[in-house]
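Asks: In the part that follows, the structures are each spelled out as structure tokens.
Since every read-out is calculated from the coordinates, none of them should be taken as a lab result. Model, not experiment: these values are computed from the prediction. Cβ atoms are built from the backbone, for glycine too; each structure is taken alone.
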Structure I
Amino acid sequence: MNFQQLVAMIPILEQVDSSCVSQTIECPADCHVLIVVLRGHITISAKEQAPLVFTQGFACHPQYGPFVIQVPRTKEAEYVVITYRILPEDSIWTLHGPLRTVSEVKIKYMLDELIRTIHEIHTHSPEEEAAQQFRKRLILERILFIYIYETHMRQEDKSSAVSLEESLSYINEHYMLKLTLPMLAERAGMSVGHYTVLFKKHTGKTMTGYLRSLRIDKAKEMFLQTRLPAKEIAQRVGFVDYFHFSRIFKQGVGSSPTAFHKNLPKI
């Protein structure tokens, strides 16, 4: 995707929706979708593509749809789905895949303005309606510009960001195994220092803190869904030492595993 395409085409906004839940996005042949993550991270799966965990933006091309968006069951996430068309209708618009930006605050502000324009600004004449449509188009073009420009400008960082998203996906799927910081950094192709900084920037937590929280959340799920003993659950979510598990569980949940298990409603 390049600016030569954007210069020759006009994006027309169709719809803007906010969501916190998992869903499937259908892309009609004449529409494109831009997904912007406002909080947390989500996983997106597309045709003939492996699931990808991402924390910023993602452009959906109808050629690769439908797109399955999954919000982590144990984490909160919020995202916006922007549906738009490209004019002229026979234009070749190739924007697709993860989008990077350092201007998240600007984009969130523009999304607020876009939603406000749609839902709060009422028109009373054809002239006002035309002005509103033009305003929405300008905001959408600005958002697209930032994503396209900064994605191209961050090609070096892109490799690291994609590697980190793959690393997060690996952690979420293999949390029960022995995972160490050096091993994960090496797997992502980064130094331990760079991986540590990037991980904290994207998740707000250290790798150890993220893994610990994930394991405790998985343990809570097992307590709710099974009647396995606490010691077995500890082992299943990756804790070798039960006493360590019990201490971490109490720090995160507010009660010991035994007390938590005891207070659950009977199945």
Structure II
Amino acid sequence: MSATDQAGPILVFLGPTLRLTEAQAALDAIYLQPVAQGDILLAAHAFHPKAMVIIDGQFEDRPSVRHKEILWALAQGIVVIGAASMGALRAAELAPYGMIGVGLIFRWYRRWMLAPDDAVAVQSGPAELGFPPVTDALIDLQKTFSHLMRQGHVSAAQRDCLTAAARRMNFRDRSFEKILRAEGWRREEIASLRREFVRQKALDALLALNLAPRLSPEFAADRGYKTWVATNTFIRDLEAANIDRNLINNY
């Protein structure tokens, strides 16, 4: 069944980028955990959506979502939108094949294809708590340091120093507070500057959610990926994840 044959729901794969309550206020949708290998296929069969919005994705405890899987969804006529985090990465890579990218981070990855993937990565808490972020993304930190410079809170040299420190850190350790403490800032100064933090990932995610209802019908008819073919590697991935390979042919 093609997604264009029905008025299905919009699915959103969401994790630490945006609080669920913020997302629900922006878009009435079915919210799922951060996407990983196999989830696109299983969610499509479970909900028969008209569109999927990929914000967050898993990449450590589970294999990350495969490009081939997103292409399969596009071939079924499902509109796939990406933004902010894993969604921006995959959209930048698959835009030539019909995936829709939204937001500044998508455009950044689209322009700089060799930009580091970990610029959007964060450590998060457990699913039971809603995947709360416990570190800060490099892209948010870079935007914040530039914002602080424009507001006159730091000099250009301090911005460059803070940005370099953030880039040197592993994404599992990056945080606004840790970076500024390491550079000699006092606790009260850090607390004051934290109020100026720029949540660029969240802004991009909200933009994608707000645009999704309009983008879904606009691109449903002409964004289908027409030449999808299952590869041996993709089949082995499904089997490794204990997913029925017949699902790819019976939609």
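Asks: Taking 18.5 as the value of mean count of other Cβ atoms within 10 Å over residues 33-40 derived from one of the structures shown (I, II), identify that structure.
Replies: Answer by label: I.
Asks: Where does the value 14.0 come from, among I, II, when mean projected area of the Cα convex hull in nm² is the thing being computed?
Replies: Clearly, the read-out refers to II.
Asks: For which of I, II does helix-only ellipticity at 222 nm (-39500 (n - 2.57) for each DSSP H run of 4 or more, over all residues; to 500), calculated from the coordinates, equal -13500?
Replies: Among I, II, the structure yielding -13500 for helix-only ellipticity at 222 nm (-39500 (n - 2.57) for each DSSP H run of 4 or more, over all residues; to 500) is II.
Asks: Let me ask you something else. Upon calculation of distance in nm of label points 7 Å out along Cα→Cβ at positions 217 and 233 from the atomic coordinates, which of the structures I, II produces 1.7?
Replies: The correct label is I.
Asks: Also: Can you say which of I, II returns 16 when relative contact order in percent (Cα under 8 Å, 6 or more apart) is computed?
Replies: Structure I accounts for this read-out.
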